[in-house]
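Some structures are shown below for you to check.
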Structure P
Amino acid sequence: MIQSVKPELVFIASEMYPFSKSGGLADVLGVLPLTLSRMGIPVAVITPLYGRLSTSAYPLRLVCENCPVGYPWPTISADIYQADYQGIPVYFIDRGEFFDRRHYYCTAKNDYFDNCERFIFFCRAALSAIQRLDFPVSVVHVHDWHAALATAFVYFWRQHDSFWADVKTVMTIHNLAFQGRFSNRLFWNSGLPDEAWNMDGVEFYDSFNLLKGGIAYADRITTVSPTYAQEIVTPRFGCGLEGILAKRKDALVGVLNGVDYSVWSPGQDTFLEQTYDLDDLSGKAICKKALIREMRLAPNLENRPILGFIGRLRGQKGIDLLLDIIPALMREDVGVVVLGEGKPAHEARLLDLMEKYPGCLCAHVGYTEELAHQIQAGTDIFLMPSRYEPCGLTQLYSLRYGTPPVATAVGGLKDTIVSYPLPGTTGFTFAESTPAIFLQCVKKALTAWENKALWKKIQTNGMRADFSWNKSAQRYLELYADLGLKK
């Protein structure tokens, strides 16, 4: 049953689990609004109606036909559909030529050529839906570059439109590397005033930067871990936007992402061969046997460590570092399981190594939710050699599944992993993203694995760690309250 009170807090995002998902953004949108709703906040989410949309369990109904948008030409409009997701309304922006495609943002070869137009349209349509449906909105919370320009539109509209006069905006950066940078010509009919085109606005080296616009005009800027908030105001991690982020540092805060333990918990995970928990870890060995069968690993690996990697096969995630050390790992008599897709060169290299080490290195190029859960449960050590990591969710999952992570000490990984040999160790971290240092850290974890009492202590420390959304949602509530949202 959808909440009867109209939403005062509206999320705008390009994906939301369980309807659409390409990464952690969807997971966040699938649980943060729910958590806030259960805390008593009238909330709604607006997202695109993609061609690839999972709505079979959530019937859609048309709530607004021909909602005016006026971009990219005056007569264009959108249809707005609504679904009930565990008590909160989710609104879908429907415009077939923009969203009825096989993929969300790109093909295997390239980004869609009209992504700028698609997501300007999405921002304007989402705001138009809020006004047309007459939401008593206090705060609009937008996520990543796809929704970022909504903050700029609100900033300028509230100067002359009474509907937006008291509306505040929050911009969350999930990954600063993805900015939505396009040709400057696309700015001039976006609907933003000419004054937005300046070095403190949307202009970025004579290009139109959608994320920069979100940063420039939001009332508050958040990112998904405290350490990442500190990192992105520096040249090393700022991706060229460190200047404007430093300028807006007083509005910037890091709020650690959380985990939906109703989905990611080995004690109730329906994807697993056998559930297990902190009090009885015996089911993890059964899950390991099942993973060996599923991935066609050598049977003798039942008694040796199996290392797991889940993530995009791109430089950010350090997949090249893992591929570089595979020969050395094979000499340690371990198994390696990889799940992900990404850069074709990395995919090809991974498949070549699989042929070289059959039964010891196994990969699934692509992504399935079921296999992601099975890898978390069935492996012994989880690998996250990221060059940067705004928050990371997979290491939080691995902690709960008793699979200690080996990770780079950056961003959210630094915030969430207690590194060996510190008291309360939950995993292993390393400082430099080089194959040699990564391998050295993996070997440290393998040595600890041999000490069964020590390893069980590390496992149970991680399984006890609480990264549920309640604490993070409370921090967002405080931020919204500062902007005028009343609970």
Structure Q
Amino acid sequence: MDTRTKIVATLGPASTSPDVLDRLLLAGADVVRLNLSHGTLESHLHTLGLVREASARTGRMVAVLADLPGPKVRSGQFPEGGDELRGGAAVTLVPGEGGSDHGRITVDYPTLLDDVQPGDRIVLGDGAISMRVDQVDNQGATCCVLTGGRVQGRPGVHLPSERLRLSTPTDDDLVLGRAMAEAGADFLAVSFVRSAHDLRVMREAIEPHTTRLVAKIETMSAVADLDEIIVEADAVMVARGDLGIECPLEDVPHLQKRIVRQCVEAAVPVITATQMMESMITSPSPTRAEVSDIANAVFDGTDALMLSAETAVGADPVAVVETMNRIAGRAEVEASYRAWAARLGRVQRLSWPEGPHRITLAITHAASLAAEDADVDAIICCTRSGRTALAMARFRPHAQLIAVSHDPAVQRALNLSWGVRPMALDRFTTTDELVWHAVERAVQSGLVAAEQTVLVLAGAPDRPSGAATDVLRIVRIQ
């Protein structure tokens, strides 16, 4: 099934062999994620090279997303074999180094006692263990264990993000980001974003490279600054794991819907992530709840669905991607994209931007209406930066959506966007040449055929990059 919702697959020990990587791409992975929280920079650079080789072997275009670690606050080492934190028990958190146990947990965050307050919720690891701060004095922060469990190793300690004195991106993030940008990664995911300023810092650090930035929304500070973050970001990730630690779990689905809606309205690709098919790390099939979660994300209008441990360390990464592909494809049959497009047209008229982008937004809106009226088989976007294809994709058209560009980086980046089929096309000097060759390229690729109708969006090729798309043509293929 040729799904239009894209799939992001995280690579790891289970999925980096050439054979599995080839089958992962052929199964439907559109973007691969390198999780820089694990492994060395050298190992990730090597994996990036493996991905490019697999793409060439399979003929499947794929983008690479390098996910930066962000700031990490961790506890001191628990005893070998772990220790049990019991619900209702008291435990003291203290800043510094050294070991931890069920009564006293050290935290590698020097200003811990200045930055937490009675009533704060503190979480260990992936959120399974939570504590409430009852008292703070010079000796430590005395907490009550709300949800207990066994703790091992050095789990992460999640403190209230609005008071954390940690810079984002970290110095390590800047080093890793520059290295991955120089190596040709298509996207950098910036972790623990709290404001649009964090993205500007990373963008300045990787200049002159134009690697696109993904803002991970995993703090309530980011939710509060969402409008500005969407303006600054090239894509957004709904990182439901840490977001579900920062806010009540019952709020997460509503925040997910809000973030996805705002991103689609702004023509910014959005990824829905975390625990989408977690049971398939070990099981041959997902749970019914996971199937419903994927379908609902498709109904929300998400551009992409992300797999994490399921493909990085899971028992059968290829089966996971195949299963997600089937579920997303089935959900798309029921998705009310026409109603979405009609609503988007009304919303757009209330908030037109200034400048050339307004013309692009207007003509893609006109194209969405014309595509329905003329019952076209495909919409071809001629684009240098990818902006025209992104603007067209937000209407979730029924017709095939094809983007042609001379820039391989633009082609790969568009693989993250809903419904977009990127293709290569040479530069041309006139609009007539551009339109003719774009249609010919689509025919040669087998995406459209004689007697079909296509709509082509383009701008004058001799104008500078960033100029508005201002040509709409409907072509009947002879």
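To test your reading of the models, identify which of P, Q gives 0.55 for FRET efficiency 1/(1 + (r/R0)^6) of positions 190 and 422 (r between Cβ atoms, R0 = 25 Å, to 0.05) when calculated.
Traced to structure Q.
Given that mean count of other Cβ atoms within 10 Å over residues 70-77, derived from a single structure, equals 13.2, which label among P, Q identifies that structure?
Working: P: 13.2; Q: 17.5.
Label of the originating structure: P.
Given that Cα Rg over 2.2 N^0.38 Å, derived from a single structure, equals 0.99, which label among P, Q identifies that structure? Walk me through the numbers on the way to the answer.
On the way: P: 0.99; Q: 1.03.
Traced to structure P.
Identify the structure, out of P, Q, from whose coordinates mean count of other Cβ atoms within 10 Å over residues 134-141 was calculated to give 20.6.
P
As an exercise: semi-axes √(5λ) of the Cα gyration tensor in Å, for residues 94-173 alone, calculated from one structure in P, Q, equals 27, 13, 10. Which structure is it?
For semi-axes √(5λ) of the Cα gyration tensor in Å, for residues 94-173 alone, the value 27, 13, 10 is produced by structure P.
Computed from the coordinates by the stated procedures, all read-outs in this text should not be read as laboratory data. Please read these numbers as outputs of a predicted model, since none were measured by experiment. Cβ atoms are built from the backbone, for glycine too; each structure is taken alone.
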